[in-house]
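Every number here is computed from the coordinates shown, using simple stated rules; none is lab data. Since the model is a prediction, treat every value here as computed from it, not as a measurement. Cβ atoms are built from the backbone, for glycine too; each structure is taken alone.
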Structure I
Amino acid sequence: MQLCGVHVMQVGKFLVVDADDIRKIYQQADFAKMDEKTKKILDEIQKEFFKSYSGGTLDFSLYDWHALNGGNIRAVFPHDILRDAVEPSCGTGSVAIGVTVVAKREVERENIYRDGEYKVSLETGGGTELGGPERTDLYMSSFNSMITNISFSHSLVKITAIGELII
């Protein structure tokens, strides 16, 4: 759909937006600084999302393909940017980005198909701006742009206990 002139996708309850699509319409947007002008642009897009989708939530995934630290994508999750409700890393939001890049066939453009699946590495966790030092790896299989399997891991998620629970 188009919101505020920007191509966006709805994935479940998430609003997913490629920052480059925002930059095409709003050249002043600066996702490295995430200044007030940029925050207001994101807020306006989110407000339009609420108007056009009755089940709209604050769940928001923002990404681009300009990774800086060996990943494929930079991401941040500005759920309610004007109130500083920004999640630097989000598993569900990362999966929403994965669904988007498969549906838009961006993964094919990026040539990241390995061993029967796509592996997309998201740079996250830097704060309110795109990217960061953390890594979320998405593993996705698809057929005709439909995802048949998706899973992820995150660089800070560790198994802290292994055992058996009997109820």
Structure II
Amino acid sequence: MIIFDIEGVLIDNSERFKTALARIDRSAKKPEELDARSRTVFWKIFLNPDLSRKLDRINKAGVEYLIEKLRQGKNIILLSGAPKEIVLIHLEKIRQYLHQRGIKENFSHVIWRERNDKRKAEEFKLDMIRKLRLFFNEEIEEIHDDNPFVIETLNKFARKAFLWEKCRISKVFEHK
């Protein structure tokens, strides 16, 4: 099976991120620079489905790689740390792109984070990976994510782990 994160891999959410951050503090580059109250407001803005619908775009590099794996008949799982409302918007955009390319979408599972799940991304995804391995009893061929902590935590479970930065593959970790 091949596991793809959505945001930062298949979807470019950088405009939504910049917009949400600018609404709080134009000089801040990342949420960690904000005080606790401002960080809470940032996440509320960032996780707004209307903003996602308006600003998020397909990452062609990621989706073209996904298409390659779909054509190879791979078991594709989308594993996102985003809530359901955002994931469904992204799925609509991905499906539309695939449809325009004449590709039949064939995802084995689409997994999102429940709204009240406050675990770090790497904790949430580790839990999901363990469940997927039990459910499918199948080797994980590849994991694609844009969070270095997720890749660091999960790369031991896959033959290859791809770290994406700025919607491009930046590092590949390989296990034989």
Structure III
Amino acid sequence: MKKNAPSLEIIHDIRQYFEDANQIFNRKRRYDNDRRDFYARSMVIFAISNRIIDLAREVTSICGYSKPGEQIRNKVFFKRFNDHQVIDLKMRQEMINLVNFRNRISHHFFEITNDELEEVYTRFPTYLEFVQIMEHEIERKSTEKRLLAGIGVAALISGILILVWYFS
């Protein structure tokens, strides 16, 4: 379960950022020349998108959808989840759109508008659904590992009992 601990920390961060984003997006906006709301909104979306990408990277590794040390571009994580039927094509495209928007915030911040930030905010339910799916994948993989370990222990005990019986 220790291997999953970074994923749980990432999920905690994402949930906290979503809470922060809801507060930021739902508070009364300032309509003067103060751009603090714009900066707060764009940076919380940037933080959420980065942590979602981190989570995708972790789960891809945990579930074996990537090889150890394999260099994968951020969009490819979501393609892999779709290839393994973890997410559908619509969600795959939504997550790729988030990566694209994250890249725009990172490299072309001056081009971002308040309307675009609002549009991304309306997609938060999809991003939260993705996080829930990742939680399910982590649990599924953890259960699978426990089951395999249990089978291995049972096989070892059976082998020992057979040897004891044979040599007695």
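Couple of notes before you dig in:
- Relative contact order in percent (Cα under 8 Å, 6 or more apart) derived as 27 - corresponding label from I, II, III: II
- For Rg and Dmax of the Cα atoms in Å computed as 16.0, 47, the structure of I, II, III it came from: II
- Source structure of the calculated read-out (distance in nm of label points 7 Å out along Cα→Cβ at positions 92 and 124, 2.0) within I, II, III: II.
- In this comparison of I, II, III, the computed figure -14000 for helix-only ellipticity at 222 nm (-39500 (n - 2.57) for each DSSP H run of 4 or more, over all residues; to 500) is attributed to II.
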